[in-house]
Structure I
Amino acid sequence: MNSVPDLLVAAESIHKLYKDGRMEREIVREWISRLGDYDRPTGDRVTQAKEWFRVNDKEPVSEEIMQADLDRIGAIFGG
């Protein structure tokens, strides 16, 4: 199992960078796709985010999709 505290810090940082337009969506998608296994309930939220980004991989994205991206990332760290 991977460290949940480390994941929470990383997810919050990624969320802020993406929200502020300082990180491209493709980088966020790649980061999420490479996340490992985590204990529940965090692991469930990671799995949901991975699936979301896997299915929604078309660019450019609407504001609604970007907000859904941020919601999935935020769910990981409780933001």
Structure II
Amino acid sequence: MNIGNLYKIFARSLFFVALAILAVSFFEMAANLLGYTILRGAYTSGRLVELSAALLIFVVTVLLRQIRDALTNQGSN
């Protein structure tokens, strides 16, 4: 397994984790509108959106690194 495959696995897993956190955030927001809570006040829906955005920044960074590596390998050939 080379480093490119590890980047792909890392980026995809972080992307799916970020989407899951975003979905939990929307469910928490809907539950709060109805007067209930899913997370019992541990995290607000806004904080979950911030966490999801931070994870997506790492995903974008990994993807940009893959693009840079692909361009440098293409240029050297």
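Which structure, out of I, II, was helix-only ellipticity at 222 nm (-39500 (n - 2.57) for each DSSP H run of 4 or more, over all residues; to 500) calculated from, if the result is -22000?
This figure was derived from I.
Thinking only about mean count of other Cβ atoms within 10 Å over residues 8-15, which of I, II has the largest value?
I
For semi-axes √(5λ) of the Cα gyration tensor in Å, the calculated result is 37, 10, 7, so let me know which of I, II that is.
II
Every read-out reported here was derived from the displayed coordinates using simple, explicitly stated rules and does not represent laboratory data. Every value quoted in this text rests on a predicted model; they were computed, and no experiment measured them. Cβ atoms are built from the backbone, for glycine too; each structure is taken alone.
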